[in-house]
Structure P
Amino acid sequence: MNDCLFCKIIKGEIPTKFVYKDEDVAAFKDIHPLAPIHILIISVKHIPSIVEVSESDIELLGKLIVVAKKIAQDMDIAQDGYKLLFRVGKHGGQEVKHIHLHLIGGAQLSEDIHPVD
């Protein structure tokens, strides 16, 4: 995907400070955080949405969650808790058509998700 924002970030075409990166997964701070800690965990492989995952992606999806857990521990929010969120499609609020997991924490979170003021 030549025009995918997250693919450009992975390729280094858009400078980003990664919180985590390996051959399968990359993670960086969300530029519009919903909480004091808001990290986007993305697959290096371009998959537009959860709707388009296949059984061959099971290990990758599990790795996204394991990486989220590691980042939460590294950022010292694991003990108090955090949210993991996949937004799927237009009605789910997905803005970038590249699978990504939101790690949101660092404060008491309500049931709703609202932008940080």
Structure Q
Amino acid sequence: MLKNKVATMSTSLSEAIVYGIQEKKGNEIVRLDLRKIHSSIADFFVICHAESSTQVKAIANSVDEEVFKALNQEALRKEGLQHGEWVLLDYGDVVVHIFKTDKRQYYGIEDLWGDAEIKNYLSA
């Protein structure tokens, strides 16, 4: 029972994150479901990219606002906001990666977690 409740909370959190990304026109939004991968560090990764550092930061702020409004939850850690090349927002069970376009291509994070179930979202 507890496992199902935690899975539902992670899914709700990831949906709030996706909404925050869509609000600022994030590109190629994907959610990697890592729950069946034994060595994973989270239940989900949500990944997107933006054309500029300014947009990367705006997406990160939007995600923070939407998650707080929907679930009254704040990120445990935030990395990369100063430079806006790759911002990581850690919500525990869900980790958000917001890249500048060239950085997403360079790091290929989806390829690193190739065994994950992938859900694609339409950009707003």
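Derivation of every value follows stated rules applied to the coordinates shown; laboratory data play no part. Quick caveat: nothing in here was measured; it's all calculated off a predicted structure. Cβ atoms are built from the backbone, for glycine too; each structure is taken alone.
Of the structures labelled P, Q, one was used to calculate mean count of other Cβ atoms within 10 Å over residues 24-31, giving 16.5. Name it.
P
A value of -13500 was computed for helix-only ellipticity at 222 nm (-39500 (n - 2.57) for each DSSP H run of 4 or more, over all residues; to 500); which of P, Q is the source structure?
Q
By the measure distance in nm of label points 7 Å out along Cα→Cβ at positions 64 and 80, tell me the structure among P, Q with the highest figure.
Comparing P, Q by distance in nm of label points 7 Å out along Cα→Cβ at positions 64 and 80, the maximum is at P.
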